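Below are structures written as structure tokens.
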Structure P
Amino acid sequence: METGIHPNVDLKKADIQYGEREMIKHFAKLFSVSFAKSHNFKGTWYNFAFLKPTKDLREKYRFQNEMLLIINSHDDFDNRTFDYVDKLMFEYHNRLDKLCLILISKDNNIKKKIKLLSQQNPETRIIIPFSYVDFYKNSPVELIQQRLKEFFYGRDLFAFESPLQNDAYFYGRTETVQFFYDKYKSGENSGLFGLRKIGKTSVLYALKRYLNLRGETTVFIDCQEPAFHKRRWFECLEFIIGHLVIEIQERTEDNIDIKLNSNYTEKDASTYFEEDLKILYKLQNQNRILIFFDEIENITFDISPTNHWRKENDFIFFWQSIRAVYQKNPNLFSFIIAGVNPKTIETGLIGDFDNPIYRMITPTYLKLFNHTNVEDMVKNIGNYMGLDFDSEIYTFLTDDFGGHPFLIRQVCSKIHQEISSQRPQQVTKFFYKEKIDEFNKYLSDYVELIIDVLKIWYPNEYKLLESLVIGDYDEFTKLSSISDKPIIHLLGYNLIEKSDSNKYHIKINAVKNYILVNTTLLNQITTIEDKWTVITTKRNQLEIKIRNIVKLAVKSKYGVNKCKTEFLKIVEEKRRERLNNLNINEIFSDKSEIYFNDLKTFISKNWSDFENIFLDKSKFDIYMDLCNSNRIDAHAKDINEEDLTITLASLNWLNEKCDAFLD
């Protein structure tokens, strides 16, 4: 049946009240109601139903499965309803669409509250809100149709910067979560490592939800938080216990008075920690406790931002305590550490002391997405935004960004912004190819964030990567022969891969392009494509900066009303006529008909206005001409090593002068 209430569903027998039954019947004119129930969750009664969309609705809104309809009868809605939603989504994950739901509330301001929630938290599911009073109006079915249109397609569901805190947008990591859950159940400790922004914290959050939904006890420690790493080692043990108590109390309906040790000192901290864990363990029906340590670098020797972890012995004493308690009480707790690099567990000696957790854990690296994962994520999320991607784009995304989920989401977010707002809309492979340089430019800051961790904390790994990118295989072989750890780490990060012929290759083109642009070993760049990438990127960056500088100068000198006229004097008549239709900001945007040489001409003619920025006019003129003439992307030609070096020196000099002024 396409619409109506399934014969096996009896709303009255499901203990759903008359008013709520009538609301569900309105939805039954557009959906098939396949299941319904009333249930008390943490002292609050909820009515819910599963709605099976018709073929027409599936095609229009790209519904994947049945939709959850949940009814809350409180006059003032609060977010605790979503705890029950998470529970239902978990229990009925094979039936329910995890990305969207319909919410009916007695709160007359529910629509406004949900819109505000979506703005504040981009990770919120697509929630179609209704108040009770909506169903007292004429044509509630028509209202349902209007509300569906209103809340679909508008949001950017790809644009997440922070780790994912619910399962709605969590893709490609189910097996990883299960792997670490099995480790926990068997009492093993574990370690998760990988590049920045690859999704480590999202996996930890997912594992935490998985345990909590099974009534198992966890505590999440973000070592990046100064409130943790600024503490001494013995204070950190007490901090863990304190947060564990908070976790337990939040999950327990009754207030529990828990008597524990206080004021841990260096002498008694490990004893107190063991005693307090045992008390909490008994309170939790003797379920093993799992302690998460995320961003482990922040309490690691040599690299922590805090001196007593970096240079003193806090790392030694902290892990000696945890190891000792764990070995005496293997059923009491286990832990999982997460970071970029497994230095914490791979270094045998720290100063004069043995590392307490050396080889205690086998590192697990979080893999990049494969083609199937990329297609699953992009296709499903894109469906809800009215974006149909050509199948080739999934391959392009996997190749260009190596299957790095965060980078791929950001590219898809950019596509959403660039594509027509009229939805549904086809995203073609031709559109993607035309925009790839723009995407790479857009992502450069994110790639820098990912790579800078290696540059700063693990320079040997970065040098190895850099030598591979620029094709200096002799240097790569020499560096890798010193120790096999950097190679193992780079393979683990999925930054490089080894071919059948034992050669190594860069897996993420965006990372390769970033290093090519920023490497100090430029004389080793050999291929036309690599030269094209370096010069074009640096030149584009320079042009944007000079446009901004000229715009600031001309507005400052001539004022808003006259600045356009004065600047356009350098432009030939026909182009000037077209540009006169634009305002000053549009003229200096990267989409107007203002060229690189126009900027150079204006600065040269008005040198006194720019002398304090570029200092040397002859250098400025020569370097601008070199940058303009050696545009190998425009002229489709190669460039010899000498000209490449001169051009890059020119670009670097001009960029430095612009940066000094704009900063």
Structure Q
Amino acid sequence: MKQKLGLIISVALLSGIATPLHAETLDVSSPDGSITVTVSDDGGHATYAVAYGGTQAMEPARLGLLFADHHGFEDDLAIAGSTRAAVDQSWEQPWGERRIVRDNHNELAVTFATEEGPDREMVVRFRVFDSGIGFRYELPEQDALQGDVRITDELTQFNIGSEADAWWTPSRQFNRYEYIYRTGAAGTVADAHTPVTFRQPTGLHISIHEAALVDYSGMSLLALRPGNFEAALRPGSDGIKVHTKAPFKSPWRTIQVAPDAVGLINSDIILNLNEPNKLGDVSWVEPGKYVGIWWAMHIRDRTWGNDGIHGANNEDTRRYIDFAAEHGFKGVLVEGWNTGWDGDWFNNGELFSFTEHYPDFDLEQLAAYARSKGVRIIGHHETSGNVSNYEAQMEDAFDLYQRNGITQVKTGYVADAGDIVRHDANGVKQYEWHDSQFMVGHHLRVVEAAAKRGISINAHEPVKDTGLRRTYPNWMTREGARGMEFNAWGTPPNPPEHISILAFTRMLSGPMDFTPGIFDLKPNEKPPVREDMQRGDPSNRPQTTLAKQLALYVVLYSPLQMAADLPENYEARMDAFQFIKDVEADWEDSIALQGEVGEFVAIARQGRKSKEWFLGAVTDETPRDLSIPLTFLEDGVTYTAQVYRDGTDAHWDTNPYSYLIEEMEVTSASVLEAGLASSGGITVRFVPKG
């Protein structure tokens, strides 16, 4: 990955340890001056506040850390020094939403020293961008923090105010991140996973998350008082939240700030706060589209094990390989190929072997057949949350894939939150959270072991994305929210507003393997393939039009993008399937054009290979007409716009298959008039003429 260095200025303002006689206040603003962070030691507490456009956006909130065996940083603190820096540089992503990312921020690093007890120092480093801020704790090596440092609490607060609108999923519940988003006043939020998005009464939009989560536990938000939240770190099985040693650095706490909703999407803060690529040459990491033996299990056409019709068999796999080769897809995901799926696999992950295949599946022969067709098998490692069983086999499992030319692997951790199985040094089972420090470390061990073999990872039931794809470009995508499978059996399925919330919440953290492209929108109304394989509740179905399914390929970014439905359902609607064949999965640039959280969103992306532009827009249950200026197109060029849109009588519930495909000539001066049906969408491919 190339790094293009621009202006970097660093100035030491204060040096040495000095205890002020009165409250000290320091300010740092964004390069454009719109955002100002004020840091203070008023009352002996470390605090920060955020202003936007000269108006307070977040009231003063505390900073600090508490330890099990050492004095903490909760009070009796004074600002003892600071340094400043200004950075303006650009760097290139090997793949991503945009190729060139600009990192332009002003930095203030504030040293807080204690006035009582053992002498100790804590640095809080702030970076202020035009679209928000990041800050982290840095604890230098010092006499007062010798030996093992065990963090029991992080005192970081986020003072949003109780009257802001909020969009969030609850934290500390069994289904991890996979909940329908809640909407309400910030004052009603008891706890929340991040990213969590707020809209102030002024219209200002704020999203809170974290970046560069390494060797630390994941952060959620816990309400102290209505609208005032504390960083809640996930504890380990021993009750300690983080085990570390000085010196150490925490992840960045991020606060994205924008005057409108789309400004949140157009921010690169999360990526810019991560370290550059550590893997070197990553030309082997390949974005692309894939099909797979997956949706058939969710709708009960097939099963993962032998308790029905085993899906991962030689005949079906060859059929998917042939389909992928015919239509230009790079990969075929096969789930259920390895032994362990029979019996109670959900509650016993020790059943899984990651190198032994079922008798009706020949991995070596099928991998060779795929290669002969210009396609590759995508591997699958479901662990059922038994991480010790997986780690004991992981090296051999990746070696097997490497020998067979398999360069992408989907991992899975299907288990209730808090039920990750880890065997300690004495062989005793310990139970961990999916976002605990242990699991944060586990995922990096997987990514690093895979990278040594030229393998990329797509993690499901993961720890949340915090931008580490910049540092480890083979960590390509993940799940981390309710995906398409909930429309097969979720009860209730994802509601019409789900996508227009995801775009402004979960998607702010990074790519999501949502698995879009379902063309049979009422799968549970079909008769069962066998009497002992009954369908699910017919109310479980994608609550979208077919045109909206197409738009998901532009609206929801993933460098590994699945055409999730069965081949025969695509073959029945080849005209609509053409867009899935044409759309790219890797982008030169991306621009969020219009939108409101939970209502609608319109995004344009330029393909990195073709340089063609694509546009996708979706709405909630409310039909709406959008006027979208096409100013993102190149001036002076005429384009053929290939439009896939809802029919005039389309409705997600009563007429989801009504769609129109048409062409028109447009330029950058044109305005696209887009009529979206209830839970509908529009998608457009812009092909330069001549």
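Here volume of the Cα convex hull per residue in Å³ was derived from just one of the structures P, Q, and that gives 152; the source is Q. A value of -4000 for helix-only ellipticity at 222 nm (-39500 (n - 2.57) for each DSSP H run of 4 or more, over all residues; to 500), calculated from one of P, Q, originates in structure Q.
Computed over structures P, Q, FRET efficiency 1/(1 + (r/R0)^6) of positions 264 and 480 (r between Cβ atoms, R0 = 35 Å, to 0.05) reaches its largest value in Q.
Given a value of 23.0 for mean count of other Cβ atoms within 10 Å over residues 200-207, calculated from one of P, Q, which structure does it belong to? Provide the component values of the computation, followed by the final result.
Numbers: P: 23.0; Q: 18.1.
The value was obtained from structure P.
Read-outs: derived from the displayed coordinates by stated rules, not from any lab. This is a predicted model, so every value here is computed, not measured. Cβ atoms are built from the backbone, for glycine too; each structure is taken alone.
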